[in-house]
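Structures are listed in the sections that come next.
Values in this text are rule-based calculations from the coordinates and carry no lab data. All values derive from a computational prediction rather than experimental measurement. Cβ atoms are built from the backbone, for glycine too; each structure is taken alone.
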Structure I
Amino acid sequence: MRRPPFDPEGFNGPLEIPSGVVADMIAHCLRESPRECCGLLGGVPPRVSSFHPLRNAAATAETRYDADPRDLIDAVVDLRRRDAEILAIYHSHPRWEAVPSRTDLEENHYGAVPRIIVSLLNAPPEVRVWRLDRDDYRELPWVAVDEPALHDPPGGE
């Protein structure tokens, strides 16, 4: 029997993220700084099992992100092949707090899918998870788990 699809609106956490995925996500953010970076975390709720860094195709990548369409398609195809779903979308704030910006709210194209913001404003980087809507946001709990991710990221990154 097939499991029901992920309902992000009904998900209140905590999102379980392997500590290695947290480290990989932060490393991606640091590598791309001062540009914002972005990516997907996939799995079966509530456990993240895959990390999918995406290229930022935004013309003004220092202050916004726009996932490269080819990277996004490749990540979604990989998730479907693994019978996994998008559990969170992450991006960095190289010079701002880990709180959704007005742009984050206005350009929310994925509804209630949890958003992870990694702030590089201070050391160590701060990681927070949010549910966004057009005018507001709410923090969701998350926990780092000491289990490895089940899947290697595409491209071996």
Structure II
Amino acid sequence: MRRLLPFPLVSLGLLAMWVLLNGAVDAATLLAGAALAVFGGLVFGRLEPPAEGARRTRLVLELLWLVAADIVRSNLAVARIVLVPGTPRVAGFLSMPLRSGQPGFLAVMALIVTATPGTSWARYDGESGTLTIHVLDLVDEAEWIRVFKGRYERRLLEIFA
């Protein structure tokens, strides 16, 4: 059973989220949710989550709070750019070296980047450890990298240490 559900809480959470998002508790929903839950738990196991998860709960919650705040802030900024005619913007790509290539670290980093409006994950070069991101409103590349590394990379390195 442990091989099928290596992370039962993750699988249970996925099943619950599936049922809530579908808004129905019927056989088809439960069957599809169970398949998603098993698959999601297996994929999560391949990401090599940190062994000391309980000790890092505070860091995870802090990171979740920062990401949520940044998503709201970015939604407002992107809405302003899109809805207000004549709003200046300089879109562009930026490349930054990452200090970890661990699969779990990269997966969470990708999730943060793609969930934040105005940014998208363009490429990760595993050989050089360089992440390339497209930013809708790229005013100061050096400042953007400094803030990104300070807000996200530093915390993720602590979580996945």
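Comparing distance in nm of label points 7 Å out along Cα→Cβ at positions 14 and 62 across structures I, II, the highest figure comes from I. Tell me which of I, II gives -18000 when you compute helix-only ellipticity at 222 nm (-39500 (n - 2.57) for each DSSP H run of 4 or more, over all residues; to 500). Attributed to the structure labelled II. Here the criterion is Cα Rg over 2.2 N^0.38 Å, for residues 70-133 alone, and among I, II the highest value is seen for II. If Rg/Rh (Cα atoms, Kirkwood Rh) is computed to be 1.03, which of I, II is the source? Corresponding structure: II.
Can you say which of I, II returns -0.32, -0.36, -0.75, -0.83 when log10 I(q)/I(0) by the Debye sum over Cα atoms at q = 0.16, 0.17, 0.26, 0.28 Å⁻¹, for residues 6-45 alone is computed? This figure was derived from II. With relative contact order in percent (Cα under 8 Å, 6 or more apart) derived from the coordinates and found to be 22, which of I, II does the value describe? Label of the originating structure: II.
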